[in-house]
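> Take a look at the structures listed below.
Nothing in this text is a laboratory measurement; each read-out follows from the coordinates by a stated rule. Worth saying up front: this structure is predicted, and the values here are computed from it rather than measured. Cβ atoms are built from the backbone, for glycine too; each structure is taken alone.
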Structure P
Amino acid sequence: MLKRSPSLTEQVKSHLKQRIVASEFEAGRIPSESDLASELNVSRNTIRDALSRLEMEGFVVRRQGAGTFVNQHGLLVKTRLDEIVPYEILIREHGYEPAIKLLCVEEQPADSGLAAALNLQAGEPVLVIHKLFLADASPVIFNQTHLPLKWLKRPHTPDDFLAPIYQILPKLCQQELAYSFSEIVPLIAPPWLMDRLALPSTPTALLALEEIGYNPDNDPILKACSYFRDDLLRLRLIRRQSQ
């Protein structure tokens, strides 16, 4: 039985997703809404909403007159670009053992571009956090996060910055990450990044995820850029016709 909470639909969705990934449903067929509602002690509306979300994410398909089934192609999508997920989880879902190296935490003055993005004055101090994420000990993601010093409210140590940024913000800054505005940018790795990600000396194409994070008041509170080795982590999407 599942506990009731304000996010019961999301809880049911996560529960069903875990069972889908674990191949617990015989022949890939999802039980009926009434059977699931009885099993989990929730309403059919909650089950229906949870299945609708799983359908939107590509994990299930509904066949009129036949029922709801696991979408095997959806299981190939390890990375949902519209969700903020710790990179450690992303790496593990690709079948690797994750690890994090905190390379550097340093204070720098904001240049004009960064200041404009974060509503700062040029020259205002920002904390720059450099992290390297490993997959089975191989570098796979390099992340650089700029956090204005004005948001830091508590003393901190370098180890505090090993956590995901959405955990750092409430702990050290008394801020909440409500959402991020993100852009996917293709690039040829410059020499400094080739070194960070242990890339070959030949020109290598990468994908970067550039993000501005906002709090619930719509204030920009951080800027981050993550560089992905897509030979180890594949970014896939399921696209549908618009309704």
Structure Q
Amino acid sequence: MIEFITSHFNFIVYTFEILALLVGLYFFNKTRCKSTRIFVFYLGYVVFVELVAFSLMYLKSTVLISYLIRIGIRTTSWFNLFWLYGSILFIIFYYHSLFFNLKFKLFLKIMAILFSMVMLSHFIIFPKIFLTVHPPLYQISGLIVTLFCVSLYFIEFLNGENVFNIFRTLSFYVTIGLFVWWLIVSPVIFFNNYNTSADWDFANLKRRIFLFANIFMYTCFTVGFIISKPKSNNEII
């Protein structure tokens, strides 16, 4: 069973990602909540990024994909740009839409600018690293941004009037899913040097860690859509 899961790691993750998106799309027209709609767009963005990455890995013989590969687009650089950078900006935008506290909103804007400056500076100084590996700097920066978003979220919710309704909001399940995912996968990056064909034990262990972290996160998203009640405005009220 474990061997099957490890061998089909990508396809299992795709299944949970697409399931979360489909459930989100089902509830998309049932709510006017801006933050919920933004999160559905985020899931669509994630599926798009994964679809292109899948094509770069498994459809190399097609005309379009072979052209993308010839101009230097690989799965590593694709994920660096659109996952480790793009998805973090999307998450900041999502939490910005949740908050009423103007200071928190301003803080998120500043954090987005600083995060972008760090990523852009690293790319300009070390372009080859950006194109060939996933630098720990990107993942640590993503973790820090996520922790700030999570912390501000709970501070704002605790200061709200409906704190006892937290378990009925989509944002709660999104926050838990994101927080646990980053908490689980971040320690793995410090041992990334062992992720080679010379050490298949670590490579397979890493796959399993990422797999179960992804399953947990996207299950949280799916459950959040089902449990939460559609609202006409932001969830933190």
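> For the read-out distance in nm of label points 7 Å out along Cα→Cβ at positions 88 and 152, a value of 2.2 was computed from one structure; give its label from P, Q.
Only structure P yields this read-out.
> Comparing P, Q, where is volume of the Cα convex hull per residue in Å³ highest?
With respect to volume of the Cα convex hull per residue in Å³, the highest-scoring structure among P, Q is P.
> Here's another thing I want to ask about it. Tell me which of P, Q gives 5.6 when you compute distance in nm of label points 7 Å out along Cα→Cβ at positions 8 and 112. Could the numbers behind the result be given before it?
Numbers: P: 5.6; Q: 3.9.
Corresponding structure: P.
> Say we calculate distance in nm of label points 7 Å out along Cα→Cβ at positions 48 and 224 for every structure; which of P, Q gives the highest result?
Between P, Q, the highest calculated value is found for P.
> Continuing with this model, one more query. Using relative contact order in percent (Cα under 8 Å, 6 or more apart) as the calculated read-out, with 15 as its value, let me know the right label among P, Q. Display every interim value, and only then the final one.
Working: P: 15; Q: 31.
Comparing all candidates, it corresponds to P.
> Next up: Figure out for me which of the structures P, Q the number -25000 belongs to, where helix-only ellipticity at 222 nm (-39500 (n - 2.57) for each DSSP H run of 4 or more, over all residues; to 500) was derived from the coordinates.
Attributed to the structure labelled Q.
> Comparing structures P, Q by mean count of other Cβ atoms within 10 Å over residues 104-111, which one has the largest value?
When mean count of other Cβ atoms within 10 Å over residues 104-111 is computed for each of P, Q, structure Q gives the biggest number.
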